[in-house]
Structure formats: structure tokens, C-alpha cells
Structure P
Amino acid sequence: MEKPVLVILAAGMGSRYGGLKQIDTVGNNGESIIDFSIYDAKEAGFETVVLIIRSEHEKAFEEALGSKIRKHMNVIYAYQNMNDLPSGFEYPQGREKPWGTTHALLACRDILSGPFMIINADDYYGKRSFKIMFDYLSNQIRDDEYAMVGYVLENTVTHSGMVTRAVCENKDGYLNKIVERPKIGYIDGVLMVEVDGQMVDIDPKSQVSMNYWGFTPAVFPYFQFVFRRFLEKELESNPLKCEHVLPTAVGEGLAESQFKVRMLTSPDRWFGVTYREDKPMVVEALARMKAEGMYPFDLWK
């Protein structure tokens, strides 16, 4: 079996954040969150990283990231091209928004030939998850049985506002269902979720997906089919904003019995930078981890 490859989704526009947040500095030695993810992946055994970006951002990525890590990891760029659409579809005039993470992953379909994991660029996942996924991809992955690393809900939320989370249903160690919940947060110290317009309690130990998946290239034909079906259904009614995301693609695959997804769990705390207001907390947490010896001051010395 080929050695597993790390794939990072880094082509998003960061419209809510205001700027290219994928390579925004959060570490006290000029690192982005991607630096820490790649460092953790390298420690776990990964040797190659594929960065899915927009072609116009390559120079910025190479200067901020690629040039630093290339002597430690193989670095490959894959480009999410907005015009890369199935036959019979044309790119809508005036659209600026990318097509979503399902389409982004398809940018790797001619690059990847063995097992791979895929994560978001702007999420910090913790060290242990990379080892968990590397071991699974190295020893257990099959073309009809993929994997996800889930996180305990209370390890992914703060007391500062509502978040969207994909809540996962576990059945005998496999992902049975995944439901996107757009409003989860603390109200008077109790973790609540909006269901049918009402705020109700949710188990803080619920498992949620943070877009952390393990696949083989066998998934690409189905995801191409799913993306074409999405365009047939949504493009005419919402040409400028419609998008298709990986949790939806996985959910469709499960519902249609295309594959199974093993549920793996990380005990680590997740954190991310959705808005600029999130940044100080992330900066402080990463500095603290360096001070505690979890990371060296210079990741790529």
C-alpha cells in the first residue's frame, strides 16, 4: 500500500474573515495554522502534503509556507479551478464564490493514487488525530470503507457565540448519519442546539465532524457523480452562491450505500479562526503549547 498523503483544503476565500486567512500568522515565529497541521502530520509519519489552492494564490503560499517546509515534506499544489465543471455546464457570469469542498477535493483526482486524509486549512486539530488517521490509512483503509476523525462537541465550542456543527450518529463504530446544525452554543451555561426553530439541550459529549476525512482514490468517481447531480439541481436556481461540501457528499454516499465510514475519535481540543475576533485566543493557545514544549519555537529549523 502506498504511504498516506495529507491533503489540505486551502482554496476558500475567507469572505467572513476578510483576507487570505489560510496563511495568516498566528504563531509567535510567523506560522499559520497550516504550519502546525503539517508539523503534526510529519511527526505522525506523513511525508507528502497536497495544498488545494486557487492558482492566483500560489506565490503567496510558496513564500509563506512552501519554501519553508519543502526541505521537510514533499509539497504539491492542486488548483481549484472555477471552470473545472462536468461536461454540459458553464461557469456562471458574475460568480466569485468557489463551488465548495467537494469540488475542491476533485482538484486532486489526477494527483492522488493512494490513501489520503483531508482537513481544513484554518482549523487546529491537535497532535493525536494525525497519528490516529495515519495508522488507519496505513493498515485498515479499504476502497469501500473510509474514515473520519470526530471531535467531542464541547471541545469545539466557546462561550462567545453560536457555531455550526455537523453532528454525527454512531452505529457500531461507523458513521450512520450526519446532520448539519447551524446553531449550537451555550445559553446560561447550558449547551443548546436549535432544532425546528426551538433551542433544546444537546449532549456536550456528542461527536461532531470537523471536516477530517480519510479516503482512497476510489471515492472520486462517486464524488464526481454527486457534484454533477448537485449542479443539475441547484445551479439554475442559485448560480452565484450554491456550493456542495464534503459532509454532504459523505452523507449522500452513506444514504446510497456507496461506502462505510469508520468513526475515529480525537480527545484533543479543536480550535479555528472563523472571524478575526477569534485570532487572539488562537495566538495565545499556540504560544502556550510552545512554552509547554509541545512545539519548538522554530517549527522548520
Structure Q
Amino acid sequence: MYSLSFIWNPSEGIDLGFFVIRYYSLMFVIAFTIGWFLTKKIFDKEGQTPDKMDSLFIYVVLATLVGARLGHVIFYQPELFSQDFISVFLPFRTVPEFEFTGFQGLASHGAAIGIIIAMFLYSKKVIKKPILWVLDRIVIAVASGAVFVRIGNFINSEIIGKASGDFPLGVKFVQDGISKYQVVRSTGIKNASDAYTSIVNNPEYATILDAIPFRHPAQLYESFGYIFVFLALWYLYWKTNKSKQMGFLLGMFFVLLWTVRFFVEFVKEAQVDGRGEWALNTGQWLSIPFILAGIYLIITSKNRPVTS
């Protein structure tokens, strides 16, 4: 029944003694690094100079981080603006106590909006080409980056799925199933990481572990889907002439990526309460406009040929 299920209790990251490299942050570094190489290859093909690529990288990194963070707070956690304003922009919280958290809580819809705004500025101030020309080329790297961001979410035990019942791919997210405060109180071990490990490995705490349900690894479902989004866009750019129709690749990105997101949301725990079991959640409602915009861009792309 649970042939492929497992218990997930990761460490925070790679401990160097003087510094811990958090896995979530590492996934972002990998995403941006691969994205840089992919886009450089595309820009080289298009005859763009290295300085254009360097500027693009800065624009995209800042837009992704700022847009994703603001998107999460605006769409899912607006109370932070009044309850803990500093945590909106910095990687720690001050309520109820000061704690370094890293940048947890990043929304892909916010990142998309941030990138579109940044690319509008980049197209006007730096590369002097239509914004659709720019977006058609960077969405390939964005799709590849999304794969690693969702892996980072899985590592962090965040954006978890619903209880999976008898489904064979269930995962026990130990660090989501019991809070740091609860695990320390239950075990008497002051270090939360050691307390979580004790719960997993010590039969004395089997009752606590059993109470944590197996859940769908929704983050991995989404990450797997994004691999195919990336491969489709990569193929369309290099093997067809669709890059000569401005907006086509961006439209395909919108349709494919947010269709994956829309369907995976059915097995995710709602990030905003107050909906029925099968009613559309916030993530799905936010995905629909992107899908419709993508369909429009694909249909009308023949009217926007690349002229130079």
C-alpha cells in the first residue's frame, strides 16, 4: 500500500561549521546558474553582446526574488504587512520572537508579474527590443528554474499536499506535521533538529510519528511537470521557427506552466483557508488569467513577426 512512501525529515542544509548553506537557497543558486547558461546560449545565437546578458541577469534575479516575495504576502499572507512588516522584505521574523527563517514564502505568480515588469524596463532601457522578444527567450530559463524551486519547496517541507490515503507515493513531512515548539516540548530536546531526528528514529515517539499523515509530494509532481514545460519550450525555440513569431513562446509558457500548476493544486493543501474541498483555490484562480493570456498570445503571434 505504501510501497513508494517514505518519511521526510531533512537537515537545514550543508553545515560548513561557520556557516550553513541552506538547501532551499542552494536550489535558487542552481536555478539562476543554469538559467544564465541557457539564456547566454540563446543570446549568443541572437548575436547579443555580453553586457546585455549581464544586465538581464541582474534584472531577472531581483525581479524574481522581490516579485515572488511580495506576491506571496499579497496573495496569501497580507496580515504580515501589519503584524511583522520587516519579515516581508528580510529573511527573518520578529514576531513572536526574532528568528532567521530565510526567504520562506515565495509565490510563482508574483515572480511572473515581477519579471514581466522588469523585462519591460530592460527592453526599453537596455536591449532596445520589444518586450515580447525578450520574454520569448527568457521563459525557457524560467521554466528550468521552476523545476529547482519546487524541489527546494519539497526540501523545506512547504507547500505540501493533501493527505494521500492509500496512494503509494505518500510522504510524511515530519517538520510540517509537528512544529518546532511542539517537537521540543514533546521530546525535551532543546535543539529542534535533534528533536525531529529523535522522533523519527526513537520507538519511544512512535505514537507522535504515526499521528503525522502521509501526504502527496505535490512539490515533486509540479517539478516533474515543469521539466516537460522546459523541454517543450527548448524544442520550439531550437527546432522550429516559432521564435520568429513574437509572443508564441511566452504564450506556450503561460499555458503549459500554469496548466500544470492548476491541476497540481487539486492535491495541495490550501494556502488560504475558507473554500470547499473541490472549489478552486487562490493558486488556481490566479492561474486562469495567465492561461487565457497565453492562449491569446499564441493565437495572435502570427501577427507579430520578428523583423530584425
Structure R
Amino acid sequence: MKKLGAVVLAILVLGGLGYYIAILQMSDVDETLYSIDIDKVRALATSIEGPLPTKINTEAPVGIEFPGAAVITGWSWSPHKLPIYAYQVMYPDGHIMIDAAMNEEQADLGGGASFFDAESYGRMTAALGSARKIVFTHEHYDHTGGAVAHPDAVELLKNQIVLTDLQLAYPENWLGIGFPEDALDEYEPLSYDGMMALAPGIVLVEAAGHTPGSQIVYVRRADGQEYFFIGDVAWTYAGIDQVRTRPNLVSRGLLGEDRARTHAQVAELKALEAENPTLAIIVGHDAPRTGNQIASGLLGNQFE
């Protein structure tokens, strides 16, 4: 009996340790792994001549649901809704899209949609079709899927879509969706070191971690309001506020993230926000925060 008790105790200890490492463990932040020179970003934002953006619209045509414990280390297992947003940066003479959400069929790849708004998806599809440029915070299908599924996807790829070399370098990160291979044969991806201006008021900032092709999109409106569109650096703002990432099981096990670098990124974003209180950090899957940003006028609630 003593031996059996010892075996049971060992199993419980090992199981508890495994659960702690997989779901609860957080290391200290290594701040040397990531930083953003906000002054350099601001200088690049006005380095391309032309009028700056006047407005930014957003909609979430589709959503998914994960346990909270998968969203942020230490959260409960209660279901947590994750809307999938896309963004329309408005200029006096056109617009640029940031991310493209996904359709209902693509949502099935991740367990199915918790909601799908066909009218919203239709407005996003139209906005993608008329965009001057389309840029992605990263290559996962819930951010690129709407462009891949677009009726004119190949034409968008030729004329409007801006993919980086790192977003194309790891096809497995597209998680089962993608443009026709022959459509990419002559495609020339964007390559930059650290950060680069994309358009008047828009700067791409390297943020590899969640995926190799992850980037933060900085936008400066004509009235001076600044935005960081952070993609999936954190799935909800609480990740920044609490300086916590997704748990090891999700981050390293399922997504293959560089968790230490992502942890450094949420710490850097929190520090930048503290130093620049008017900086609007836009999180790609946070309904309450996005709703508040719409109510305050930071974001418009419908694509044009």
C-alpha cells in the first residue's frame, strides 16, 4: 500500500507540475528582446508626402470562442469570445485595409464561428476590392482569409496586397489556406529591416514572435491621433495590461510562438502607452475595448 500511495503521489505531483508548466507558468520579462523607437516611427510617418488619414473604420464580420485559460495565462476556463476585426484607414482620396478577417468556412478550420454577419462580411469584401493597399498584421487565416477568399483574390494580390517576405517564408503559418501557388510565382514581397513607411501616416514595425511575419501597424491621423494595430501580439488588451502572454500549451505547443519575445512585446506596449497616454492600442480580438474605442470616436463602426 505504501508503494501504491507513493506512485499515486508521484503521478499527482507530476500531473500538477505539468499543468503548471502548460497552463500557468510565466517567466520574468526579458526587456532586451524587443523595443520600439517611437520617435523614429513618428518621423517615418511623415516621410512620404501626401495627406494623412482622416478616419479609421472597423468591423468584425466573424468571431470565434476559446476558453479564457487559452487566451491569457492564469485566466479561468470559462468561454471567452474573440471577434475577428479588420480595419479601414480612410484618406481623402481612398483607403488602405489592415487585415481581412475570414469567412464562415475558414472559421471551421479552428472549430467553427461563434457568429457570422453576412452583411458585415459583404461590406468588408467591397472595401478590400476598392482598397489602395491591403496589409496584414500577420499571416494567420483569421487575418488574411477574407483576402484569400475574395472573388478577385488574384487581382488583389497583383495590385493591392502587400505581403512581407517573412509572411510568405513559412507556408505552414497560413494554417491551411492561401493564394494559388502560381499566383505567387512572380510576386515580389516586401522586405524591410526594423520598420518602414508604407504610406503617408502609416508605418510597419517588425514584431516577429506570434509568427515570423508579425508586424505592428502604426497609423497617425491628420489630427495627430496615433494608433498601434498590434494584431495578435495579445488577443485581448488584458494581455498588455497584465503583461501576460498565452499559456505555454497554446503559445509554444499549438502556435509555435517565440513566447519570450511576445512577452517582451506586451511589456514594451504597456510602457509606451504609459509614456504616451493618447496612443490608441488596437487589439484584434477584444470586443469590449473595441466597443469603447468606437464610442469614443477613435474608430468608426462600419466600412465605407
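Structure above, values below:
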quantity: For -9000 (helix-only ellipticity at 222 nm (-39500 (n - 2.57) for each DSSP H run of 4 or more, over all residues; to 500), calculated) the corresponding structure among P, Q, R; calculated: R
quantity: Among P, Q, R, which structure scores highest (criterion: Cα Rg over 2.2 N^0.38 Å); calculated: Q
quantity: With distance in nm of label points 7 Å out along Cα→Cβ at positions 94 and 206 derived as 4.8, matching label from P, Q, R; calculated: Q
quantity: Structure (P, Q, R) behind the derived value 3.9 of distance in nm of label points 7 Å out along Cα→Cβ at positions 158 and 230; calculated: R
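A short reminder: the numbers here are calculations on the coordinates, not readings from a lab. The model shown is predicted, which means the values in this text are computed figures rather than measured ones. Cβ atoms are built from the backbone, for glycine too; each structure is taken alone.
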